[in-house]
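Each structure below appears as structure tokens.
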Structure I
Amino acid sequence: MNKLDYCYHTHTYRCGHASGEDEDYVKSAIKIGIKRFGFSDHAMLPGIKQVHSRGDYSLLDDYLASTHHLKEKYKDTIAIKVGLEAEYSERFIDYYKDLLSSKAIDFLILGQHFNFDKSDNPKYIKNFRDDIEELYSYADYLIRGMRSGLFKYVAHPDLFVTMFKKWNKDCEIVSKMICEEAVKNHIPLEINIHAKKYWKDGYERLIYPCEEFWKIAGEYQVEVVAGYDAHHPSEFDNDIDFVFELIEKYQLNHLEDYTI
């Protein structure tokens, strides 16, 4: 039976589209043998309200208090880190740096769900349809994020495929851009476990994890991790065999003993 002993991609109910108590996520992770665990809810951003996408900024203190409490409570059973999944944006660089330098959080992962307009207001990637300009904008934000040194790894780097019905030359170019930058900056890319629920007949867009993307990742020998991206404690019971099938099929450089 395939298993992972780490997971640093875990949400909480505060984001508005996850559920379950914080402690139950920890208990579920322990139950399946996770040894290194990270909370990484969608970053609460000052001045930004995105109901059902991320928690309000007013929830940050409660999130930090709860997760740090669990970090201490379970320290003899599981190594817990407290982090956030965040988008790269010039507007929030100082905010991210302050969170890290103050030790409020241990880490950030780069999950670029949004591009930003000229006023730095977020625009949801999945709302774009066959938009090549926004595809390259996504790549630009992701690359700048990787170069920033703020993020430990890139969550679901192949999220952009949901913009399209069919794989195309631009998808290939962007995939190569992302993988090349990941290698240059020694930053791992994540195979996203949560997204496998979209693997079903009749889904109208391309889906991720996307085999075409991971084939390219194998060619570049980019470092690869996996993330449950759990939105409910029960999701730690999700089947992960497909992750190891991708790793074997494309000879991916999987970091089996990954530690933040």
Structure II
Amino acid sequence: MGEYRKIAGIEHEGKHIPCRLIIFDKDGTLIDFAATWVPLIRKRVAFLLKQLGRNGGLEAFLLKSWGIDPMTGKVDPRGPCPVSPRSDEIIIGTMALYQHGFPWDESKSLVAQAFDLADADGDWREKVVPIKDIQTFLSRLKCDGVYTALATNDERKDTEAILSHLEMEGLFDIILCAGEVEPPKPHPETILTICRKLSIPPEETVMVGDSVTDMMMGKRAGVALTIGILEGGVTPKEELEKVADFVVNSIRDLKFCDF
């Protein structure tokens, strides 16, 4: 990159592990997943039902199809909602309508329109709930010379709008969004692409995320550490511990050192 940055490290089990690059997931890692996305998904469903002019149990079926409990709003960590890009979510909604007797093409068009209407109905991005002190945390990493990257299944337009609203748009050296790298998570190509662009090997890279998919991607890429985050995510601790090198309650619990 033609730029010198000192090598920082993460303290783990009494060891100092070199870390020149940290790759973050977005939803559930930098922002609270359920608090941010469940209200928007409910709004999408409301617009869809309005277009259809009916309900008859369809609302509950749609929410369940996306992995959301209709009564509690709880997100299924094994469902599509936490890991699927927008394009997949539209297909899931389309299938739900098709199973209720609606033609496929019409269903796909209606679901896509409902998504667009909900997204445009007031600036939902202003209701995004960031993890406490995340801006300060990322700023400190930049000051310490650590490269930072964002790997998300969200669309670039929405990602950039969210980062801008949270005043975090300048805190990442590289951002990769849905559809920009194939195959997607949990395939390691997203991490490998970031490492190539920044000329930093996976062995000096750390993956931080809230999902099993994030951890699997990191493992397959051969990163130095995979760190699971509980605050803001929906994956139970015991599930993350099966695949992550270690799990912390909050990003604020990470301990750094200099080399």
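A few comments on the model shown:
- Looking across I, II, the calculation of mean count of other Cβ atoms within 10 Å over residues 33-40 that yields 19.1 traces back to II.
- Winner on distance in nm of label points 7 Å out along Cα→Cβ at positions 65 and 97 once structures I, II are ranked, highest first: I
- Identity of the structure behind 28 (criterion: relative contact order in percent (Cα under 8 Å, 6 or more apart), calculated), options I, II: II
- Answer label among I, II for the case where P(r) over Cα pairs in 10 Å bins from 0, in percent, for residues 137-176 alone, calculated from the coordinates, equals 29, 56, 15: II
- For Cα extents along the principal axes in Å computed as 63, 35, 31, the structure of I, II it came from: II
- Answer label among I, II for the case where distance in nm of label points 7 Å out along Cα→Cβ at positions 81 and 129, calculated from the coordinates, equals 1.2: II
FYI, it's all coordinate maths here, none of it is from the lab. No experiment lies behind these values; they were computed from the predicted model shown. Cβ atoms are built from the backbone, for glycine too; each structure is taken alone.
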